[in-house]
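Pasting the structures in now, so scroll down.
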Structure 1
Amino acid sequence: MPAGQAVPRGPRTSRFALRPDERRSLGFILPFVLIELALVAGPLALGFYYSFFKVEYFQLTSFRGLDNYWRVITSPMVLGSIGATAIFSIVALGLTLTVGMALAVHLERDSRWNVAVRAVALVPYVISMLVGSLLLRWIFSTDAGFMAVVLGPIGLGDHSVLANPGSAMAALVFNAVWRDSAFAMIVLLAGLKSIPPSLYDAARVDGAGAFYRFRRITLPLMRLSILIAVVRLLIHFVNVLTFSLILTGGGPNGATRTTGLALYELGFVEFKLGDANALAILVFLFNLILVAFNLLLFRERRRAP
């Protein structure tokens, strides 16, 4: 067979029959689909089943129906965690996208300096969330932390960042921005690389300034990259557990208790597995709605003239 000629795929014997190449492709894909079903769909179905029962130490004791869901949506702890999650997610998302966009714009050129700075910016992202949160917890510690050393000489060494609701939430947001800005930078940098340089050259010839080029060329052509970053980061911030569990422990007085931490406490501290599974199902449905809304919004923008 001459080089470069396509391999014949063969005719279909019936409407639902697969060609040899399709069967070969399905053979490669099917094991991973089965693994995904076993590791994701199986626990999801089991959790949905448990959410209708009173569960004590993994034992189904009585059927509750929708009572677990009602208990969850009326629980002061869960309602407080939803408010804290909303504040944390919105602020962290805005700051993370802003920092990521600034890094992407300033590090777009592939110079040696920019490549080195990109590698440095990726360090917090490749560090595990557990290690990074423990590091920040030590930094904000009043005993022997970095903040105590810096603020001690000016008489503020006893001030605890994590003891005040406002500053504790700010520390939680800083943890997210410090770590995940690199992810936003990578996604947005890929979007910047896809924009033809000739558009910027033509705009410069017409006398367009840097801000005008950014607003009229960069942002419109980066809608898909921005959407991907928004969806991915928002889902991450809504569901993240490690930040609040390790850095603040949900304190003070539940001010930084996110939904993920509330779910953890219901299931593994109070052992209310029925309530915990009901909350998990509600969070899962919210994630589906969030993804569907963003995809529909992007589709409408693409259809707009």
Structure 2
Amino acid sequence: MIEVKNLVRRYGNFVAVKGVSFNIPKGQIIGLLGHNGAGKTTTIKVLTGYLEPSEGEVLISGMNIGDHTLDIQNKIGYLPENSPLYPEMTVVEYLSYVANMRGIASESQVAAIQKAIEATDLKPKAGDKIATLSKGYRQRVGVAQAIIHQPEILILDEPTNGLDPTQILAMRNLIKRLSETTTVILSTHIMQEVEAICDRVLIIMDGRVAVDATLEELRAEGQISIALDRNPDEARSVLGAISGVAEISHEQPTSGNTWNYRLKPAADDQNLSAVIAKTVVDKGWNLYGLSREKRNLESIFRDVNAGQGGTANV
């Protein structure tokens, strides 16, 4: 459905997006992550037709964004981080205004408004002025305007920003319901939202795609932590020779001569911990701790960001 090929976007001499490529099939929920200035918002603006690519190609349903901008925008629903609501209007008045802008036929507008209100659970507030609504209900109005024309693609930029825990849960459930008929791209700084909602993660760092994987694939990338009374040179020579160990990192001792090591398995081998423990015992070393860890999205983001030499702003 969405194909991005070597996308580059410049602002004068500054290159915000540097050769980004990815494909999104119909029906997925994609989490788009990256610290401030990484290129997320620029990528979204190109996908929605608000900016033209400097180089590269964006195809949506086989159509080039530069040649078929209006046709593609009719397929997209967009909730920007700061939703453009008009506080003096009621919910129904605002959605009627959006329906007119979207070119929905007059005889179809009432049904379209009702469907958007029902999908976002706005019926109790339909006649209220937007100025009187809570932050959570305003976000729902923003989603309602994004889906009123029944788009094939829904792009949500920070949809849970500023919401309380109850409102966040309601927004999660809403997004999951909408994803049954719509491809969803969720741009956020909140890792928990991606883990709770998304099928797949795209992490953009310094204008490039640093990670593109399903959550299932990322969660499978565990590691083994051990604490030993051996220095890195000696420990690496032994642990690195164990079949199934792909990578070793270490931390300075927290007390005495105990060093902490993290071993990345070449595969998710349940027996690797036992092999490591036996190797250490056979060497006569003191083993102070051994545990298997599953990586979460926060740790993955931190490791990717560290590899870029940056500091995450999440």
Structure 3
Amino acid sequence: MTSPLPLKHRCATLFREIQSHICAALEKSDGVAKFRSDEWSRPDAQGGDGGGGLTRILAEGAIFEKAGVNFSAVHGVMPASFAAKLGAKEQELPFYATGVSLVIHPRSPLVPTTHANYRFLELGDQAWFGGGADLTPYYLFEEDATHFHTVLKTACDRHSPEHYPKFKKWCDEYFYLPHRKETRGIGGIFFDYLGRDDGADPEKLFLLAKDLGFAFTEQYIPIVERRKGEQYTDAQRHFQLQRRGRYVEFNLLYDRGTHFGLQTGGRIESILMSLPSLVRWDYCPVYEPGSGEAKLVEALQNPRAWA
């Protein structure tokens, strides 16, 4: 039986639960650092209540150099220009947005960076789900890529066999840096506007978001456990910092979540928590053919099937 609570409030509760679940798993894997919790509120355009959220940050851990897991539930009036970008009429519209988002930057270049985001948005009389998860390795271990994608595919297949291939393709296209002619990482899934134009049942999409959100720890933690004890060189660390530059470029230039937060008066520290603590931009780096570095770049320029 469907809960009497409005869907948006059930989504907010779900995303808070997913945040707690993921933070507990990351603390256990790191073994040293704990998350700092920062609860915040957001005024609307008239200075009233515009919602808020809970940002949780883990820094300088044994495994994770920086990990951020955000929850937010914000509301207010969206500017006409940005409403039009989201497919609505070019007019100011009331909105409600809630979601959980995370970015994890490990210290070791052999442990991949990862990102996930699941969200629900109401804009005027429209509503939809969006989100996804992707993996950004610095050195390509095929078993890790296969594991990450297989867990995602299994979670998607519980709801529809059409989801994973569609969302995987969407991810490869979305997390693409056209000025670099390469993807940000080895992909995962991405989707947006589910339930707005496709007639999908919102309750079924809620269950999809739930399954995918709680599947994150199964996607990622086994990879961390497999790689966190492996030794790495200063040269590999240098390459990791170079590749983080691509991550920053994507998030600042193209990421929809970043743009949404900035356009709706979001909390800047929470929006930019996705950026790594340390990063390099070196002029025209060159990699030996056949090296681990060259193999990664080749995979980013030619996305492949992993599950």
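Every read-out reported here was derived from the displayed coordinates using simple, explicitly stated rules and does not represent laboratory data. The structure presented is a predicted model; accordingly, all values stated were derived computationally and were not measured. Cβ atoms are built from the backbone, for glycine too; each structure is taken alone.
So here's what we get for this one:
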{"quantity": "Test item: Cα Rg over 2.2 N^0.38 Å calculated as 1.24, pick one of 1, 2, 3", "calculated": "2"}
{"quantity": "Structure from which 1.00 was derived, FRET efficiency 1/(1 + (r/R0)^6) of positions 37 and 205 (r between Cβ atoms, R0 = 25 Å, to 0.05), options 1, 2, 3", "calculated": "2"}
{"quantity": "Read-out helix-only ellipticity at 222 nm (-39500 (n - 2.57) for each DSSP H run of 4 or more, over all residues; to 500), computed value -21000, structure in 1, 2, 3", "calculated": "1"}
